[in-house]
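**Student:** Structures incoming, each one as structure tokens.
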Structure 1
Amino acid sequence: MSYICDFEKALEIGRPPNIRSLFPSSRALLVSGKVIDRAMLAKGGAMTIAANGRNNLVIRGALQAAQRAHAAIIIEIARSEGGANAYCAVNYWNIARQVDALCNELGITVPVAIHADHYGIKKPEDVPVAAVEIPTIFEAGITSIAIDASHMVDDENLLASVELSRYVPSWAGLETEVGEIKGKLGLSTKEEALFIIQGLNAHDVFPDWIALNNGTTHGIEASAQGIQVELTTEIHKALAGYAVSGAQHGTSGNNSGRLRDIAAQTYTTKANVATALQMVSWGLEVNDYGNAALDDKGDFIKVQGEGVTEELWQEMQSYAQEQGWKQGNYKKLNLPFENKILGQPKAVRERMARRVENFIYTILVEVFNAADTARYGVEAILEAGSYDLGPKTGRIESPEAWSVEKIHERAAAISSDKGPEGDFDD
């Protein structure tokens, strides 16, 4: 049977309740993150991009690339980017509306998940606030979430994750994290990863993904250290019995060869790309690592006739200089300049989106092995007969062995190096 016929059936049954309620007449196949994970697993040796939509044109370009590659895809925004104290105009509460509108405008027929990335919990006092806020983002159309309490010690991470999982719909995609993303410092261990996955399992929480500190950093990566493929493989194999896939963070800054290895040699199905897409959309010169190139003065190199207009780029640079922002803080330009970016001529907006499209298409097809995964996502929906694919595993661990008291005891016995204290931004 043709993909379009299957797509029509998936459209009827595959959209979660919040999506159907918000967009009753939509023809966008917005789905649970579980669908995207299952699509990659079905193909094998494949992961898809989780494109951080820091501006509307990044989202447009990402969707165009996914349609062109016929790939299932995730569009996401992190709490630092789009939460209550955001530095982007795209946020937890409007991203689904933007994605849905663009899917309908562009005729997108691939499955798309809307992911709330790095919902950060940095101290136990953050949990009650999150318990109120998390339901609101699902009400606004989120279909997948990363509850990231990795900033805390292992037992507090686990306990916060257990508590907050109650506020995530059972049908939604769920990601957990162990170890902050600190580059080569504070690398995650299989003991830490097993601790959180086993503890969650004992409490009937079955994450679709786990993110590790496996050697990457967020933002601009100057080091060639990058992803530790062997470490990632070791940890994923240790977790194999719990049917959890890998989520690769800090993808910008790793060359295509290393990313191919992650897709082929580990159980990773989701790879976040944020900073590179921002730079590409603005028209900056970007290398194979996804890093923006710098000139002899240490300034970004703007490609003439690409991305934003030269006049707007000069205004953006001047604004950053006035704020005293270094290159790593140029991400804060997203919020004050979103409307100016959208107010550029149509040809300029189109070239911005097209540059993102071409960048992502190459990643999906030539690096991530995600081409033609859309059909696997649709097939997963049809096989389940529902928007709710259910967990990939059941309870293995004994709840009695993972009481609050025993969680503290187990955590105290783990020997690990969390790396230095500091503000490791998500």
Structure 2
Amino acid sequence: MANVIVLGTQWGDEGKGKIVDLLTEHANVVVRFQGGNNAGHTLVVDGTKYILHLIPSGIIRPNVVCCIGNGVVLDPIALIKEIDELSESGITVNSSNFKISPLTNMIMPYHQGLDSAREKHKGKAKIGTTGRGIGPAYEDRVARRGIRVGDLANRQVFESKLQANISYHNYMLENYYEAPTFNFEQMRDEFLRIGETLAPYVDDISVILDKEIKENRPILFEGAQGTMLDVDHGTYPFVTSSSTVAGSACIGSGVGPTAINYVMGIVKAYTTRVGSGPFPTELNDDVGTHLAKVGAEFGATTGRSRRCGWFDAVVVRHAIRTSGVTGFTLTKLDVLDGLDTIKICTGYTRNGQHFDTIPSDTTILDDCTPIYEEVPGWKGESAADARTYEELPETAKSYIRRLEELLGIPAAIISNGPDRYQTMVVTNPFG
């Protein structure tokens, strides 16, 4: 049995949720290892849509245990709302199939206040965060003043940390950002009640995973966002506040790197990104509009429209190198239906200099011009109608083979529509 990491290879929004849902048929445990509720994973199962922000996508599958690891920053208010919404949809979430690490840092209301105040203060220089408080929560975690889920079980510890944090952050909100401040007593009482609600779910995720590994039961590690949003390896500072590469799966869940057998990179058949920052293949024309409309390119978490562009092989090769990707899943192939020709970015140029890799200086990347290779589309045929790889249009199969050549790894899964059944498994990463 294999343990598999699923992660995004572009700027997020590659369709990871659907693939995690598909692969959890073969997994005992699914663990989310980084990010917060700034992520949104959309699943369509038998025509029913589920949108998840914190709970791993495996929750739709019966007999799968879903875990939130220590690398996540958790908004407990949002989590309780998500649990309630799933329950209303007939999906059971209880202490048997859902676990939270006590080491998980929480997103507090003052983190959200800081996030919004900072973006407003930056004006045109804003990063384009979701305003969910992700960055400030990770800052407190690294500064060793974060409040963790486990702290809610110890009232004295929780009150001491909360009092210190509210005093610290209120000072900045009031005196620097001129933004609303927060009340200690009100927040204390609310979060003590939250602690009682979440207590049944709290468990040692590292111990749970270690037992699964020793008993040779498969685990799926679910990433959020994408490699180009990694706090170190992405288009800094226009990135998220966590590490999105494969190595983060071990740190954010409490397992060693020798436990990992396969890294699945999710690759959209074109490229999108949300928020500010460099995007070499961005299209501000009719093709970009086509991709956005047909691909329904709006964020599952925020509803924000996504910037769209051609496939960028330089970006995906960067992800393959930094995460040791074994094979890739190609998603949204059907969105390219109706195009006469398709372009693939194979490199960049700037002032006569050629780039085959991502420049570390984002100001250089922002000034790069993509080098395109043009290939035939399959206008008049439909990738969406295919139920097997062999049924795909010949030019669609040629497109996939060309991506394999440029990326140097095989296409393991092809997704040609939003529903679970619209998937072609060439190679099962679980064996």
Structure 3
Amino acid sequence: MMPTNTLETAPVSRNGSQLGLSPEQILSAVSDELRATEFIDMHTHLFKPSLGSLGLWGIDELITYHYLEAELFRSNPITPDQYWSLSKQQQADVIWQTLFVENAPVSEATRGVVAVLSAFGLPTASKDLTEARKFFASQKLEEHIENVFRLAGISEAVMTNDPLDPAEAPLWKDSAPHNQFHGVLRIDRILNKWADHWQAVKAAGYEVEQQLSAKTLAEVRRFLTDWCHLMKPVYMACSLPDTFAYPEESVRATMLKEAVLPVCRQFDIPMSLMIGVRYQVNPAIKLAGDGVGKSDLRALENLCREFPDNRFLTSLLSRENQHELCVYARKFANLMPFGCWWFLNNPSIVEEMTRERIEMLGMSFIPQHSDARVLEQVIYKWRNTRRTLAPILAKTYATLAEDGRAVTREDIHQDIQRLFRGNFESFCRIKT
């Protein structure tokens, strides 16, 4: 049997044209290449080890992930106030008992935990978490990260780093580089909540005020510039509400135009816009309480047109916005759609979105990111991606072959490398 990392030469007819792979060979080749390719996880909430305890990992963090907390309140009479009064381990025990013992874990989030336990050879139907807790307590973080990345089939992860997070910012001065983690300058507090956070920027030594004077904007640019030098981010990023508009008379629009995008141009990095969140529709359940709304994408159109020298990574939370995003990506080369974010990261929707993107954009997009908040989540999230995308890509190539263009193993290899590595590296201009 041919090794998975060896390109297969297509049969050649007497006139020298390639006959290509059969449909069965196509599916096999796609599956092999997806397994063999180390992906770049271009958006996570993970942290490199030198950022200390910010990084979440282990069974109790997996079980108390906010996706599962939302499910808990649908299946257990416990109130949010009662739940938040419990310790982390007690919370995990309640969720495990409710969602994994009393019910079959068939949802995407619960099934993901099962996949993680299985990947480590741990029991998936235990009555309690004793064995799993012993296993994770025995792990050394650096070695555990390497093992998790190997099981997930990723070579690198892109972090989310907030310079106004009082727990994170001080750690960067002594933070050691790590070849498996890239930084991202997250600026939600600057763009979305300047009135609440401008004093933190001032306290850090920058002469800013709440009102956006020319001097304040210049100082915000200096703040972002200093953090770019320190963090070396591969892009800047912000989550935005479904009401996001540009242009408009607002602090956010002014800050974006006069401070953020100029610094992105200065450092030649994209701006990542993650649009469509309706914050805290149910504040009682905290992180689990955010919702989704359909956005007016004329804001994205206006940004791409007004700032042709900026590049925009974009992920939209509403399913209803996905076709429009593809249309805009056809019109603006400085727009890169990426991932199936948050509520969209379910196989049925991933399939629909990925087929639509291939049909409209070819292979010029980034299919997925994990959005992982807990280290081990990358295992099941990328397993799901490979499993879901294999038949989609195979069907795409089989249809191409039916229409008269032979498909080779090299075609498949190049496309999968492009989708899961090359498009990100090229758009962010990362030197390999």
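**Student:** 17.8 is what came out when mean count of other Cβ atoms within 10 Å over residues 20-27 was calculated for one structure; which of 1, 2, 3 is it?
**Tutor:** Values: 1: 13.0; 2: 22.5; 3: 17.8.
This figure was derived from 3.
**Student:** If you work out distance in nm of label points 7 Å out along Cα→Cβ at positions 36 and 132 for 1, 2, 3, which one comes out largest? Can you show the working numbers first?
**Tutor:** On the way: 1: 2.9; 2: 0.9; 3: 3.5.
Comparing 1, 2, 3 by distance in nm of label points 7 Å out along Cα→Cβ at positions 36 and 132, the maximum is at 3.
All of the numbers you see were taken from the coordinates with simple rules; none came from a lab. Please read these numbers as outputs of a predicted model, since none were measured by experiment. Cβ atoms are built from the backbone, for glycine too; each structure is taken alone.
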